[in-house]
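**Q** What follows are several structures.
What follows draws every value from the coordinates through simple rules; no lab data is involved. Please read all numbers here as calculations on a predicted model, not as lab measurements. Cβ atoms are built from the backbone, for glycine too; each structure is taken alone.
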Structure P
Amino acid sequence: MEKQSCAYLEDCSMFKLFSMQSSAKIFIQNYCKSDYSECARKKLNNNEKEVPEDLLPSGERLVIK
């Protein structure tokens with residue numbers, strides 16, 4: 001049985017920042033479709049706090065060059 005995906009996956013603005021979609025797929029597989037309870041973005045969203053667009057699920061910031 002496949003695990004349920006995070007409810008925020010479809011609207012997550014972070015993924016448009018990735019230049020390589022293969023990198024985004026790694027985060028989706030490891031967080032959004034796995035143990036998304038550990039996602040820093042989801043935690044902020046659940047607490048009705050602003051979610052920085054460049055915040056990664058791991059809590060680190062995406063370096064954009």
Structure Q
Amino acid sequence: MFGQIYHNQQNQHIKKEVAQIQQIWANDPHQRTFLKNNNPELAAALEAGDNKKLEKIVGERVKA
């Protein structure tokens with residue numbers, strides 16, 4: 001039960017992070033360029049609008 005609660009909280013945190021990254025991507029061309037240069041995998045997922053890939057990338061970083 002506690003594992004499920006932790007998992008749900010972690011998923012909510014990841015979704016919140018993804019939403020913030022998407023907002024930055026949409027509104028800040030300088031950050032968009034920075035991401036393209038420094039994190040091409042994340043930038044490609046953002047360009048493609050691939051939420052599953054975004055959640056996977058962000059989730060891996062949150063766990064690290």
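**Q** Given a computed value of 2.5 for distance in nm of label points 7 Å out along Cα→Cβ at positions 12 and 52, which structure among P, Q does it belong to? Spell out each step's value before the answer.
**A** Details: P: 1.7; Q: 2.5.
Here the read-out was taken from Q.
**Q** Here's something else I'd like to know. One of P, Q was used to compute helix-only ellipticity at 222 nm (-39500 (n - 2.57) for each DSSP H run of 4 or more, over all residues; to 500), and the result was -5500. Which label is that? Display every interim value, and only then the final one.
**A** Values: P: -5500; Q: -29500.
It was calculated from structure P.
**Q** Please compute FRET efficiency 1/(1 + (r/R0)^6) of positions 4 and 28 (r between Cβ atoms, R0 = 35 Å, to 0.05) for structures P, Q and give me the label with the greatest value.
**A** Values: P: 1.00; Q: 0.45.
Structure P comes out on top.
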